[in-house]
Each structure stands twice: as structure tokens, then as C-alpha cells.
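Below you'll find a set of structures to go through.
Bear in mind these aren't lab numbers, they're just calculated from the coordinates by the rules spelled out. Note that this is a predicted model, so its numbers are computed, not measured. Cβ atoms are built from the backbone, for glycine too; each structure is taken alone.
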Structure P
């Protein structure tokens, strides 16, 4: 699955265009390497997303084309995240 689509489907980033811009801007890395929006991701990959001084780190647990809002959290494991990023994802 494309990285930008995964970020949207998993609801780590709410809109695909925002996910695409974040990837294009070099703010997203997969397994330690800066990633472009079209990069293929798979289960077990580690994502790191930087927005200003905020950094979020996530492990991909699964890939699905369509998932309900309630099931989106099952697609990844949060390894590192601050309170403002948790609030942005609507989980606070």
C-alpha cells in the first residue's frame, strides 16, 4: 500500500493531501529513510513523522484498503508520541 494512503486509512494523518505534503516535504521516514508518498509500506515497518517540534513514531501492524474509524487504531502501534499529536488524532 502507498505510504500516503496508509497514513490516511490508519487516520494517523486525517487527509491524504496532508499526508502527501508531509511525505513530499521530507517529514516522514520509514525504517530510518526519508520516504516519498508513493513508497510501498508493509507490516512491521516503523514510521516517524515530524511536525515542527513534534515527533510521532509508529509500527505498522496491518494493512487494509478500507477500515472504520473505530478499527483504525488496530493498524498501528504507537511507539512514541506527545500529547498534542494524540489530541490531533482525536484519541485524547
Structure Q
């Protein structure tokens, strides 16, 4: 399973775009799970502090920091393919 966590504030347009890309990728990665955590709740704040996230969305893949401020479909596919090789 590939778990992607988006740490995001409400109203974030970059976050909406990334989630749309992830939803599209579900067609190719049936084991993809998407979790969204509001940045203003204690859990979101703890993840922001832990991973040094400075812009939204913060993206974790399998609970490890991947990027902040968004990611392209190409970047996500490359990461998912690398995970499948493990």
C-alpha cells in the first residue's frame, strides 16, 4: 500500500490540485490511499513541526516527508514506481 498524507489548510488551491492528481493516479495505483490532515489541528501542527513544512500542502508518502508546496504527476509517479521496486 502507498499512503499519501496531505497536511493542508482549508482553502488551499495547490492542495486541491495535488489531491486531483492523486485521485487520477488511483487508476494506475489501486493500492493508493490518500489521507488529508487539517494544518490547524494539533495533529497537523505536530507534523508541520516534525517535518519542517513551510508551505502547503505538506506531502508525506508512507509517513516520510516527500515535498511541500505541491508535487507534479511526474514526481509522484517516479516516487510510486520506486516504492514498487522495493
Structure R
């Protein structure tokens, strides 16, 4: 298969994907490879920032969808949700 992205770019994309997926194991493994590919912490921070913004926007869109679908019966943006106390959000 032909590769269109260089190894450094692939790693940054993978780090961003791991961030958005909230996969600590993947992020740790990938970050360990960063030095071998001359990926700076500044570049990693940029990839993480982009992924974080995308994930946050995705959450906002899903919350709006849930509220619209349930006609407001399920306030998806309510900070008092049961999941809020479990540490997963």
C-alpha cells in the first residue's frame, strides 16, 4: 500500500486519534516513539490541542442531538448526571 504521509505526520495523526479516543495506552505507546522520529513536544501539544477541540465539539454536537431527540427529556449537558461522578467525563 502506498503511503502518502511521512512517518512523523502519521505519528502526530495517531497521537491526535489516541487523544480523541481517550486511549491512554495508545497515547503512551505512541509518545514513546516520538523521540525516534524527531517529533517535538511542541508538535505533540499542537496535535493534542487539535484533537481536544474536535472531541469537545463532538461532545457538544452529541449533547444537542440527544436533547433534540428526547425533546429535552434527557438534558445531556447537565453537570449533575450520574456519569459525572464516575470520572469518565
* Rank structures P, Q, R by Cα Rg over 2.2 N^0.38 Å, for residues 17-64 alone and report only the one at the top, that is, the highest. => R
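One of P, Q, R was used to compute distance in nm of label points 7 Å out along Cα→Cβ at positions 25 and 57, and the result was 1.0. Which label is that? Provide the component values of the computation, followed by the final result.
Details: P: 2.2; Q: 1.0; R: 3.0.
So the calculation was done on Q.
To which of P, Q, R does the computed value 2.6 (distance in nm of label points 7 Å out along Cα→Cβ at positions 33 and 73) belong?
Working through the options, I get structure Q.
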* Assign the value 12.2, 36, calculated as Rg and Dmax of the Cα atoms in Å, to the correct structure from P, Q, R. => Q
* Asked: helix-only ellipticity at 222 nm (-39500 (n - 2.57) for each DSSP H run of 4 or more, over all residues; to 500) was computed and gave -13000; which structure, P, Q, R, did it come from?
  -> Q
* Structure fact -> Across P, Q, R, distance in nm of label points 7 Å out along Cα→Cβ at positions 9 and 41 reaches its greatest value in structure R
